[in-house]
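Multiple structures follow.
Every read-out reported here was derived from the displayed coordinates using simple, explicitly stated rules and does not represent laboratory data. These numbers were taken from a predicted model, which means no experiment stands behind them. Cβ atoms are built from the backbone, for glycine too; each structure is taken alone.
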Structure P
Amino acid sequence: MAVDEDRVAARKTQIFEAAAAVFARQGYHNARMDDVVKAAGVSKGGLYWYFKSKEELATGLVHQMLTHEADAMQAAMAGETPAADRLQHLVRAFAGDLTKNPDRAPLALELLALGRTIPDIRACFDSHHEQFVEHIATLLTQMSGAGPGTPDTHTAALAFASMIDGMVLRWTLARSPFDLENTLWEATQVLLRGMAMPQPR
């Protein structure tokens with residue numbers, strides 16, 4: 001049974017990687033399931049065995065991508081280092097992952113747009129964003145010494161998340177490339193200084 005489950009997981013990963021490449025290159029609406037079949041190197045029947053439609057495939061891809069990001073966030077939160085250092089690790093790891101995989105940001109924008117018409121994708125992105133904001137609020141609360149759940153800390157976390165979203169969008173659309181990791185961390189420090197938060201040395 002375990003062997004079968006491993007085989008299924010491996011095949012789904014293979015299909016997700018192919019779909020990610022196709023959607024990033026052609027856009028969701030211009031992509032065909034036949035394009036994914038060719039990129040994945042599977043039969044058409046094999047693809048439809050796992051995913052009955054392009055919408056189901058896109059939804060599964062969103063879940064897979066956001067699960068990867070959630071695991072990375074959880075790993076950063078689980079450390080024993082000071083909250084300021086964990087925040088720096090969280091920001092740099094996120095930006096570094098995007099820099100190493102530059103197709104992920106435009107792909108995420110492509111999939112995020114589907115949330116307007118596909119409720120499951122919208123719910124998935126919404127839940128992921130809420131989790132991210134809560135993680136940031138927890139770190140900011142620990143850094144400031146404020147009580148958990150204070151309105152200012154949550155508002156600051158929401159502003160922080162919005163700043164990251166905006167910076168990634170700017171990086172994705174920029175004609176001239178810039179260092180996302182360092183620029184995002186510098187912007188984070190500006191926000192922290194405005195909140196009079198301690199910063200890692």
Structure Q
Amino acid sequence: MLRRSLPILPALLLAAPAGAQQRPFSDRDRADIARAEAWLNRLTSLKARFLQIAQNGASSEGTGWIVRPGKMRFEYDPPDPLLLVASHGQFFYFDRQLKQATVLPIGSTPLGILLREDLRLSGEISVSRVERGQGLLRVTLYRTAAPQEGRLTLVFAENPFELRQWSVVDAQGQETRVTLSQPEYGGRFPALLFDFNDPRFREELGIQ
């Protein structure tokens with residue numbers, strides 16, 4: 001299995017302009033959009049293993065936590081040195097090997113859509129495409145006021161209906177997919193997992 005060879009930040013967080021829906025939504029499309037919206041709004045917390053695959057086949061694995069609204073942590077398995085944490089309205093991206101941190105506003109990234117409180121797949125968020133096949137539902141989203149920020153495709157399994165994967169496409173048309181497995185819902189996690197402003201968090205990472 002290939003390891004990730006380039007920094008994942010541009011591919012995972014930054015994406016290309018969203019494409020337009022090629023046909024009007026059917027009643028079935030609208031019903032499936034409503035199902036996806038309802039599932040996401042019922043989601044309070046999630047812990048899962050993840051497999052991340054880039055366009056060139058390079059892969060990374062790790063453990064992810066999501067607490068809605070507003071919190072996420074993706075911890076990559078060694079020897080991958082990466083850590084991605086969302087909290088305080090920001091994404092904190094840290095390379096343990098280089099001791100380098102990058103901070104981006106949650107609102108400027110496609111993944112921030114997942115962490116919104118009272119998520120509505122209309123108005124501020126637009127749906128550009130709905131697809132079905134092989135027991136999966138794919139819903140592609142973008143921010144209505146800023147389609148240049150990129151697009152996020154959420155992939156739901158039909159039975160049971162749950163989020164299994166998402167994908168982001170970068171400015172060069174390169175896709176990065178994140179697939180979830182072994183999901184655990186409704187757990188309570190230590191606040192320190194997400195609080196990159198806490199001195200104890202920074203001490204653990206060796207950040208001055």
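Of structures P, Q, which gives 26 when relative contact order in percent (Cα under 8 Å, 6 or more apart) is computed from the coordinates? So the calculation was done on Q. Out of P, Q, which one gives 1.15 for Cα Rg over 2.2 N^0.38 Å as computed from the coordinates? Derived from the structure labelled P.
Can you tell which of P, Q yields 13.4 when Kirkwood radius over Cα pairs in Å, for residues 79-142 alone is derived from it? Of the options listed, only P reproduces it. Comparing FRET efficiency 1/(1 + (r/R0)^6) of positions 135 and 191 (r between Cβ atoms, R0 = 30 Å, to 0.05) across structures P, Q, the highest figure is found for P. Identify the structure, out of P, Q, from whose coordinates helix-only ellipticity at 222 nm (-39500 (n - 2.57) for each DSSP H run of 4 or more, over all residues; to 500) was calculated to give -4000. Computing helix-only ellipticity at 222 nm (-39500 (n - 2.57) for each DSSP H run of 4 or more, over all residues; to 500) on every structure in P, Q gives -4000 only for Q.
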